[in-house]
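Peer 1: Down below are the structures I want you to see.
Every read-out reported here was derived from the displayed coordinates using simple, explicitly stated rules and does not represent laboratory data. From a predicted model like this one, the values you see are computed outputs, not experimental measurements. Cβ atoms are built from the backbone, for glycine too; each structure is taken alone.
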Structure 1
Amino acid sequence: MKSTDKPAIVPVSSASSGRTVPANAQRRTWLSHTARAAAGLGLMSLVDPLVRAGAWAAGSDAPEKTEVKIGFIPLTDCASVVMASVMGFDKKHGVTIVPAKEASWAGVREKLSNDDLDFAHVLYGMIYGMQMGIAGARQDMAVLMNLNQNGQGITLSNQLREAGVVDGESLQKKIVDDPRQYTFAHTFPTGTHAMWLYYWLASYGIDPLAARIVTVPPPQMVANMRIGNVDGFCVGEPWNARAIIDKLGFSAATSQEIWADHPEKVLGARRDFVEQHPNTARAVTAAILEAGRWIDSSPANVRKTAEIIAAKSYVNTNVDTIVDRMLGQYENGLGKSWTDKHAMRFYADGAANFPYLSDGMWFLTQQKRWGLAKTHPDYLAVAGKVNRIDIYKQAAQAAGTALPAGETRSSTLIDGVVWDGSDPAGYADSFKIKAS
């Protein structure tokens with residue numbers, strides 16, 4: 001098993017040249033392409049972002065719908081959607097964002113499908129599951145941007161800790177030595193948390209399909225561990241931290257240990273809504289880009305964000321439960337504390353937000369791996385249809401956000417396997433542990 005004490009370096013891949021740039025040069029590489037992207041987007045990109053946004057908001061490219069409802073689940077990574085509204089970044093781009101708190105991902109799916117929500121803070125894999133018809137009725141969907149990277153986790157119960165389990169290796173040994181039924185929870189069958197949980201278990205030789213897997217809404221994870229319904233779960237923050245504070249469990253892994261700087265939540269919408277309201281989609285995406293930039297710009301802004309989203313109308317928990325891990329200050333419930341170099345981020349000079357085609361394809365490969373999809377799709381064609389890079393580039397132009405060199409990237413995951421999107425079918429079929 002490859003050590004995960006130091007998360008793997010994540011390079012940025014250039015689709016045109018095939019070369020990679022190490023992560024420690026990523027920011028310089030990212031910014032070096034800003035001028036080139038600006039030229040490709042036309043003269044308007046040379047105008048100051050404030051002037052540009054005002055022109056779009058008032059001119060022929062004005063948003064078709066000016067008040068939009070964005071669904072969110074009470075998780076730390078709803079922050080950029082909330083702050084776009086609270087801090088007025090939405091008004092700058094000619095829209096009013098109305099955040100709508102939802103109880104479960106299934107509820108978000110239904111409301112997106114039924115036109116009760118215009119957009120949603122949503123699981124990347126759920127959008128692709130809806131697109132493929134494996135997460136409910138098939139419906140054409142759109143990913144407009146990544147909302148964040150990192151910041152999810154796998155928590156195991158203190159009952160397992162008392163039995164000697166402290167990590168994936170000892171969990172595998174416990175399951176072999178004591179072959180009872182083990183129950184693990186995620187938040188949605190095709191979502192990110194299911195995929196992180198399955199990938200992590202399999203990387204330690206544990207077949208997740210041999211365990212009992214249940215779906216639990218994020219805010220209910222801690223309560224289910226409290227009454228003994230689950231041995232472990234994968235969820236977004238702050239619910240992993242909450243389990244530790246309540247002395248119910250410990251952090252066995254962070255999602256960034258599984259894939260450093262992985263994609264997580266996205267701004268999702270129905271494709272028909274985006275086609276009918278392209279200027280609205282651009283404006284909302286630009287506003288959230290600016291909110292993410294504001295959050296990431298200083299620890300003080302992170303703290304202010306934590307104070308705001310902790311309110312009952314948003315995440316509904318104590319500020320202290322949220323803020324430490326937002327700042328990268330982790331404690332695992334086993335006595336280990338560290339500053340995480342790959343903590344949740346909402347902007348990172350735009351590197352956290354670009355909707356890479358390879359990110360979308362990865363979720364398709366895992367849905368095929370675990371038997372959710374029965375056949376191989378046309379991976380690139382699906383990702384090219386769902387991930388609206390055209391809208392994102394317009395929003396980046398309005399927000400003054402740099403663009404990457406290419407539309408795919410290369411990453412090394414916890415098991416040492418490299419994912420770059422070049423052979424998705426081969427990648428999906430290559431795993432030893434998978435659905436039969």
Structure 2
Amino acid sequence: MRRCLILILLASLVLTSLLTSCAYNSLTISGVSVSDISQTSAVVTWQTSKPSDSQIEYWLTSILTKASSVELKPDQGECRFVIPDSSIVTNHTITLTGLESNTTYHFRVSSSYEGLTVTSANYIFTTLYVMSTTSPTGYIPRSFTWDYAGSEWTWDIQVPNTLYDYYREKPRPPTEDYSVYITHPLDDYFIADLVQRIEGTAWQNSFNEYETVSVAVSFVQSLPYAYDNVTTPYDEYPRYPIETLVDNGGDCEDTSILLAAILNAMDYDIVLLNPPKHVAVGILGGEGIHGVHYEHNGGKYFYIETTGEGWEIGEIPDEYKGESAYIYDIVPIPILAHNWTTTTRGCHVTLKVMVKNLGTARADDVYIFAGFDAGSEMVWNSEKSSLFDLEPGYSTTITLKLDAPVRKYTRLIVKIVDDDYAVDESYSDWFDT
């Protein structure tokens with residue numbers, strides 16, 4: 001079940017672990033934080049209520065299987081590292097070194113005082129991504145800088161040329177349901193990398209949930225607006241998220257696709273909103289969220305504008321106020337497209353239809369319907385193929401044998417039918433038989 005966005009106002013939020021003991025002798029941990037994160041190191045700090053020693057345990061998996069202070073061997077199920085420091089202090093600092101780049105680490109800290117030991121909750125951080133310096137060929141470097149809450153945020157990536165070219169060469173699916181651009185999996189790594197940085201830095205700054213989402217929103221809003229007919233040979237050219245990142249911007253559908261991909265990776269319930277001649281994002285909102293929203297599937301999805309800086313969640317440009325909108329869920333869907341050829345011998349027509357699934361989900365129980373237009377939505381001599389399934393990214397060719405009507409003015413009709421609905425269709429020119 002995906003998350004909805006809530007805003008909870010707290011007077012203060014302190015991450016504190018308590019050891020149950022008498023109040024006078026209790027030892028507590030507070031203020032656990034990570035700073036100076038690099039590609040191979042990080043600094044962990046915390047405070048205790050009484051002078052005590054320091055210890056940090058860190059590991060790569062999310063489950064700590066044993067509580068022993070002895071480092072586990074890889075063949076025991078989990079490799080865990082322990083760094084102790086016997087200095088008796090209230091302000092604790094331990095530097096972790098020798099870390100792997102672009103890696104998420106889990107950790108917890110503990111301190112002991114006169115026989116009392118207290119252990120914190122588990123925390124995570126992610127080391128920085130290594131930018132290639134020895135072999136720049138084959139990668140496209142991009143560096144992003146934007147402002148939020150008075151601070152400057154940065155993100156550096158290197159996108160393989162092959163990945164960018166793959167998306168540039170991908171046919172644009174014939175649909176206005178742009179969720180297919182969000183659910184395509186090959187650029188998930190780069191979206192996850194940005195999400196880790198946003199969530200990690202937000203945690204270090206004690207941001208609440210609303211503020212963390214707003215960091216992602218401000219990043220996308222900071223990207224330059226670019227018209228499709230200026231930056232591409234096409235009047236309309238929806239971009240996959242990796243294209244928008246490499247191209248450093250796009251128009252409303254491009255930035256909405258990118259933001260929806262980011263928030264979807266953050267596990268929020270997201271939809272795409274399509275008011276007249278525009279695309280935006282909707283996020284399922286709960287307690288404390290206010291502003292313009294659309295009701296869908298029993299929930300309120302609050303409007304997020306992605307073009308231009310400074311728009312808050314729930315704010316909408318004047319030209320779209322009061323307008324209805326198509327709403328698209330972010331789910332994998334099949335998108336079927338086709339082309340065909342014919343050969344004729346007398347009145348006998350051999351039709352070969354090539355069907356390709358340009359979507360991100362399998363199409364089940366598809367069939368091809370073909371016949372000759374008789375007018376008034378009637379068809380002469382129609383034929384229907386057997387049912388077939390089609391995985392995303394795959395194509396198949398189906399052959400049908402048709403008999404053209406004699407001495408008629410008609411045209412060939414070809415339809416791709418999925419779930420009893422013609423999802424793609426085409427026609428020949430009119431001709432005399």
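Peer 1: For which of the structures 1, 2 does the calculation of P(r) over Cα pairs in 10 Å bins from 0, in percent return 5, 23, 34, 27, 10, 2, 0?
Peer 2: Details: 1: 5, 23, 34, 27, 10, 2, 0; 2: 4, 17, 21, 20, 16, 11, 6, 3, 2, 0, 0.
Here the read-out was taken from 1.
Peer 1: Comparing 1, 2, where is FRET efficiency 1/(1 + (r/R0)^6) of positions 291 and 411 (r between Cβ atoms, R0 = 25 Å, to 0.05) highest? Provide the component values of the computation, followed by the final result.
Peer 2: Details: 1: 0.45; 2: 0.00.
Largest one: structure 1.
Peer 1: Work out which structure the value 45, 24, 21 belongs to, where Cα extents along the principal axes in Å, for residues 187-274 alone was derived from one of 1, 2. If you can, show how the numbers build up before the last one.
Peer 2: Numbers: 1: 45, 29, 25; 2: 45, 24, 21.
Source structure: 2.
Peer 1: Still on this structure: Of the structures labelled 1, 2, one was used to calculate relative contact order in percent (Cα under 8 Å, 6 or more apart), giving 26. Name it.
Peer 2: Values: 1: 26; 2: 11.
The read-out comes from structure 1.
Peer 1: From 1, 2, which structure was helix-only ellipticity at 222 nm (-39500 (n - 2.57) for each DSSP H run of 4 or more, over all residues; to 500) = -11500 calculated on?
Peer 2: On the way: 1: -11500; 2: -4500.
Corresponding structure: 1.
Peer 1: Still on this structure: Given a value of 22.5 for mean count of other Cβ atoms within 10 Å over residues 83-90, calculated from one of 1, 2, which structure does it belong to? Present the calculation step by step, with values, prior to reporting the outcome.
Peer 2: Numbers: 1: 22.5; 2: 13.0.
The structure behind it is 1.
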